[in-house]
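The structures come next, written out as structure tokens.
Just so it is clear, none of the values below were taken in a lab; they were calculated from the coordinates. Please read all numbers here as calculations on a predicted model, not as lab measurements.
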Structure P
Amino acid sequence: MLLTEYDEELHIKNEKAISYNEGYKAGLKLAQQELLEKQGRQEQLIESIKALMENLGITAEEAMKALGIDQASYEKYLKLM
């Protein structure tokens, strides 16, 4: 005689919940890493703009053009500086 019965549906439901939670956590971690990388790239780009301005005596717009930054993004970087 078995003390407990195996409930396959409950087992599958629990496994799905565990897998979902693990996937959700992994997705959040990946999104956070990508955000940090993007912020790091932006900070490095701003430092490059400032260095060009200082070393070559050019405007921020000229520095961004020299770095190949899309003109639509100029205002965003000017605000971040």
Structure Q
Amino acid sequence: MTLPVLTPQQHAELAAWESRALSAEEFAARVEAPWTEHEREDFAALVAWFQRRYPTAGERLAATRVLAAQWARLTSH
């Protein structure tokens, strides 16, 4: 799969679109929208990977705690 190459103008437009605030109605519409088949398959693949990587509930909880701590350190600056 080849990723598209964006011009600086296209990159700026995309960044502006991605960072814009959604209205309550737009947010609700996105949250309530049904998943596409691709989204379902991608989610199932991620869950399967996570369960293989962390096979027990204890390992999953420990991994989640580590990742949450990393996220907290990254976002606290």
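If helix-only ellipticity at 222 nm (-39500 (n - 2.57) for each DSSP H run of 4 or more, over all residues; to 500) is computed to be -27000, which of P, Q is the source? Source structure: P. Structures compared: P, Q; top value of percent of Cα pairs over 20 Å apart, i.e. the largest, recorded for Q.
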